[in-house]
Structure 1
Amino acid sequence: MKLSHGKIPIDILKEIVFKNLGVKRDEVVLGPSAGIDGAVIEAGNRSLIVSMDPITGALERIGWLAVNVNANDIATFGVEPAFLFSCILLPEGANRKIVETICVQMNDAAKQLNMGIVGGHCEVTPGLANPIVVGCTMGITEKGNYVTAGEAKSGDKLILTKSAGIEGTAILASDREKRLSRIMNAEILRSAKGFFNRISVVKEAITAFKTGGVDAMHDPTEGGIIGGVYEMAEASNLGMRILEEKIPVQPETARICKFFDIDPLQLISSGALLIAAKPKATSTIIEKLEQKNIQASVIGEFLKDPSDRTLVKKNGALQVLPKPASDHLWMALSRE
């Protein structure tokens, strides 16, 4: 079986990866689990939140993304990201300028988030076509003072911040600018590339968590909004009902997705945040987010039956919530 680009299927994670994890350590409160993007390790009266992500499908802002995407995973626990380790893998022929560009981007992003880059590795790797940056991020909180993506409750409302396909829009506008310039003027392309500045969800995640009433949070990365929703439902062992018409899609995203014939709801969406909130707390959370100029919408709710996962299309038709296969970013990048 040949695997598609991007994340490997959940069944392979469960059947292979999660069965080969070394020894069990008492300090590990939460280890690898489907739909959950971090681990929790107890250290005395503190909880250490740890997560890791690679940046593989972007070129122009790879260092910036490496910091922000990894920081987002920590923030979805309701914890501020503090430390970053990075592994920078460069293709043969890379020069000093590439190293400088990546490191300066990482430095700028880390300073904005009050994070320290505390270690890592950098090398030229045979066989690579493009640079890859892998990040490992950590945050520290009081023992037990966090949420995970797998704690949603039946009846919880699902809040989405910002819009679908944010990261994918920025990557395609930057790395496929020449092709897109055929259908988009310079101003719209510049706006689309500016979506990189929307990538962080740290502010909204911490705001929502501190407001109260949050049961679970998750950032929809590979697989987009649909993938993120599916992962939350899987991690929480719940069903879902999602309303397509409630999911915001910015005009830049819609035009780029139409050009590449891809689904904006299955386009990598770092920069958006999924929040499972108690019904009584939903309006307060949205109000607090909007006070910080963060768009937020209720796009669905969690259901008791795990087999009931439905996407209500704009025309009212019911569709089984798609199980994520490969992010549509890879489809777009493969279409030369």
Structure 2
Amino acid sequence: MGKERVSIYNIAKEAGVSPATVSRVLTGNARVSVEKKEKVEAIIKKYDFRPNAMAQSLSNTKSKLIGFLTPDIRNPFFATIAVECEKAANERGYSLLLSNYLNDMTLQESHLQKMIEMRVDALIMMGGKVDELVSDEDYVEKINQITDMIPTVITGKLDGSDCYQVNIDQSNAMEEVMEYLIENGHEKIYLLGGRKEVNSTYVKRIRYRSSLRKHGIEFHPEYMMESKDYGIESGYSLMNEIFEMGVELPTAIVAINDFTAIGIMQSIREHNVKMPEDISIVSFDNSFLAATQIPRLTSMGYDYVRFGEALVETAIEAMEEQHPNKLTLIQPELAIRDSVKLLERRT
């Protein structure tokens, strides 16, 4: 590796530190431990590395870019948030650099590296490992190396990370759904879809159980069914499984998201069961798909405009060292439509 090809990224990789640490050593920043400083300086000397004046000048210039990583832009939930983030960024003089990593964590890491090389001023990350119930220790360390240099905002959780969080209040969202169903006479309620290893699904499952207990309704573990993913096919397969078991059908189903609900509704129609007369359906996300279903789907949504603004505002405030809140919660909003039958109210 000739010195003309050496960059701070090469030096950082060889030293086992973040590019930000190398930059701090080069600028004489005091926020570097003696051990790391000596290691970096040794590698700089080894390659006789001298950052050119143009690169140093550019390093002090804002790119006005905010990187946005999403697992699958085809999902209307992620697409809606991306659009609102772009609007909020544009209003504040920034551009959104969108990257779709297709639920592939290797691809996500590759896209992250490219965004760093493109000198984004901040990062917003959704899905993938930031949604896991148990945070991956190695991944947290990788992200912390990035946050040393670039403020990072996530919509999940990474225990031990230096990320800012803008999250939906999943607990309150599930409680409102259950209150709506139970207050309107439903007791035999299934919760279908999602994986319990995903934090948002885990929180919903816990609140589902506690809501039943609060109202003196017996919990049946078989009423709570997982799926391999959050797509239409998973909802379709779960509902087919219920029909194949030949059990007494629920009066209401809570679907983990709108995609899952669409699959459930497709199966119900194929089995000549009426909605909402025989089975009521409620879901989460309130995407544009919810209002297109027959019957129109009651769905727990969120203030997506506020969601996008909060993500972008947090990112900008962090890069400007204005010390934004480490955690911001977005409150749920239930969109009541036609998919729930109102039974005799509980007293």
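Just so you know, all these numbers are worked out from the coordinates, no wet-lab data involved. On a predicted model such as this, the values are computed, not experimentally measured, just so you know. Cβ atoms are built from the backbone, for glycine too; each structure is taken alone.
Computing Cα extents along the principal axes in Å, for residues 117-164 alone across structures 1, 2 gives 51, 32, 19 for structure 1. Here distance in nm of label points 7 Å out along Cα→Cβ at positions 21 and 309 was derived from just one of the structures 1, 2, and that gives 4.0; the source is 2.
Out of 1, 2, which structure matches -9500 when helix-only ellipticity at 222 nm (-39500 (n - 2.57) for each DSSP H run of 4 or more, over all residues; to 500) is calculated? Label of the source structure: 1. Assuming 1.19 is Cα Rg over 2.2 N^0.38 Å as calculated from a single structure, say which of 1, 2 it is. Clearly, the read-out refers to 2. Could you tell me which structure in 1, 2 was used to calculate distance in nm of label points 7 Å out along Cα→Cβ at positions 181 and 213 as 1.8? Only one of 1, 2 returns 1.8 for distance in nm of label points 7 Å out along Cα→Cβ at positions 181 and 213, namely 2. Kindly point out which one of 1, 2 the value 16 was derived from, the read-out being relative contact order in percent (Cα under 8 Å, 6 or more apart). Answer for the origin of the read-out: 2.
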